[in-house]
Structure I
Amino acid sequence: MPKTCAVLTGDLIGSSRAGAAVTSAAFEALAQADRDIRAWPGEARAPSLERFRGDGWQALVIQPRLALRAACLYSAAVRSTGKSAATRLCAGLAPVKAIPKDGGLGAGEGEAFVLSGQGLESMPKALRMSARVSASARPDITGWAPAAFGLAGALCARWTPRQAQVMRHLVTLDPPTQAALGAQLGISQQTVQDHFESAEGPALLAVLDQMEGSA
């Protein structure tokens, strides 16, 4: 029986103007964020994020309730590499025929892949995140997902690289304390808190926690 998952299809914004070095740094950050997500409970079976068509990428999140958290982590990772670095993405929340293995995500089949790819192609330029949900999904998911992704994308678009660097660590599951993160980044706990609050981190995490707890 097909399993409902989340496929995230994205691309970098303005990569041709930013240059090869910025693009390379962005994809390195995406890959590291993806490795972090694969360490989340239940996500180890997913294939690694794949790059395609130069500045495009695709990832699979096995548990759809974690899709928005993953989307925020990918966005923060890219933005943390510099002020000219940004990505947009569309999540398809729908069944996949099987979790791809040997062939990677390129071998993936199912409605989630179709919805995600089509959604990115038709996404208005003003949006940074969007979601398309299968008609077979639970009604509550159908209702919250597009709105939640759109709002989260608007917040991510406003982050400075330093705010994104802080959020990249605090939006993940089992995040470090602010004091520990400050020590890791070489800044004070108060500075971490200031960046977290100016990035609207408390509101975003409250939405993620509520959504994941009720999904």
Structure II
Amino acid sequence: MEFPAIWLTLKLAGLSTLLLMLVAIPVSWWLSRWNSRFKAVVQACVALPLVLPPTVLGFYLLLAFAPDSLVGELWLTMTGERLAFTFEALVLGSVIYSFPFAVQPLYASFCQFHPHYLHTAKMLNLPWSARLVKVWLPAIKPGLLIAAGLSFAHTVGEFGVVLMIGGNIPGQTRVVSIALFDQVESLNYGSAHQLAATLLIFSLCLLMALYWLQGRRRLKWNVM
């Protein structure tokens, strides 16, 4: 079993999901409250990774991460190391690739959030921190959990993007999907079956949990 690849994949998925939540929450809130004729353009750009072939996105990210590009040169100046074919590149690529999976559930939750709750909290003179804990998070909790779950699962299953910007470096960029491809290419079908079954069971269990959570949410609203 490719335990180093599994650990690296979980580390990548966990860190990417954390960064995605930090970015996707304010972006989703802004989109849910923003009314403009350009909103459809912005939403299309956010959702683009859903339909864009992963290798296409990976190719442009590889160009962006190159040492002679603006992003790659800035990273090289700050860290003294190249960005392409590193774990950091996988994290940045994963955040971009999984961004719509985080934004869409949160956007739907914010669209259902009634401003009356915020007005009531302001009338009660609740501080910002109390409004966040007692009003915001309970209201978007189901969407937040679904967004985090989908982002995590999507990152675990990445292949095209991570292959383009990370390659196959053991201990650094060799995630489970790359290891699976490598085992199949080497005709090691026994190891390939183990990795594939692990990904299949993990993905199925996670999706079942998300659907169960979504079903509970609908039941709760129907009862109320």
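No lab work stands behind these numbers, since they all come straight from the coordinates. On a predicted model such as this, the values are computed, not experimentally measured, just so you know. Cβ atoms are built from the backbone, for glycine too; each structure is taken alone.
Here helix-only ellipticity at 222 nm (-39500 (n - 2.57) for each DSSP H run of 4 or more, over all residues; to 500) was calculated and came to -16000; which of the structures I, II was it taken from? Structure I accounts for this read-out. Calculated for structures I, II, distance in nm of label points 7 Å out along Cα→Cβ at positions 26 and 42 is largest in I. Here the criterion is relative contact order in percent (Cα under 8 Å, 6 or more apart), and among I, II the highest value is seen for II. When distance in nm of label points 7 Å out along Cα→Cβ at positions 34 and 50 is computed across structures I, II, the figure 0.9 traces back to I. Assign the value 32, 17, 15, calculated as semi-axes √(5λ) of the Cα gyration tensor in Å, for residues 82-193 alone, to the correct structure from I, II. Checking each candidate, the match is I.
Using distance in nm of label points 7 Å out along Cα→Cβ at positions 170 and 202, single out the structure from I, II with the greatest value. The maximum falls on structure II. As an exercise: FRET efficiency 1/(1 + (r/R0)^6) of positions 66 and 106 (r between Cβ atoms, R0 = 35 Å, to 0.05), calculated from one structure in I, II, equals 0.95. Which structure is it? Comparing all candidates, it corresponds to I.
Given a value of 63, 42, 32 for Cα extents along the principal axes in Å, point me to the structure among I, II it was derived from.
This figure was derived from II.
To which of I, II does the computed value 0.20 (FRET efficiency 1/(1 + (r/R0)^6) of positions 98 and 186 (r between Cβ atoms, R0 = 35 Å, to 0.05)) belong? Structure I accounts for this read-out.
Of structures I, II, which gives 5.4 when mean projected area of the Cα convex hull in nm², for residues 58-129 alone is computed from the coordinates? Computing mean projected area of the Cα convex hull in nm², for residues 58-129 alone on every structure in I, II gives 5.4 only for I.
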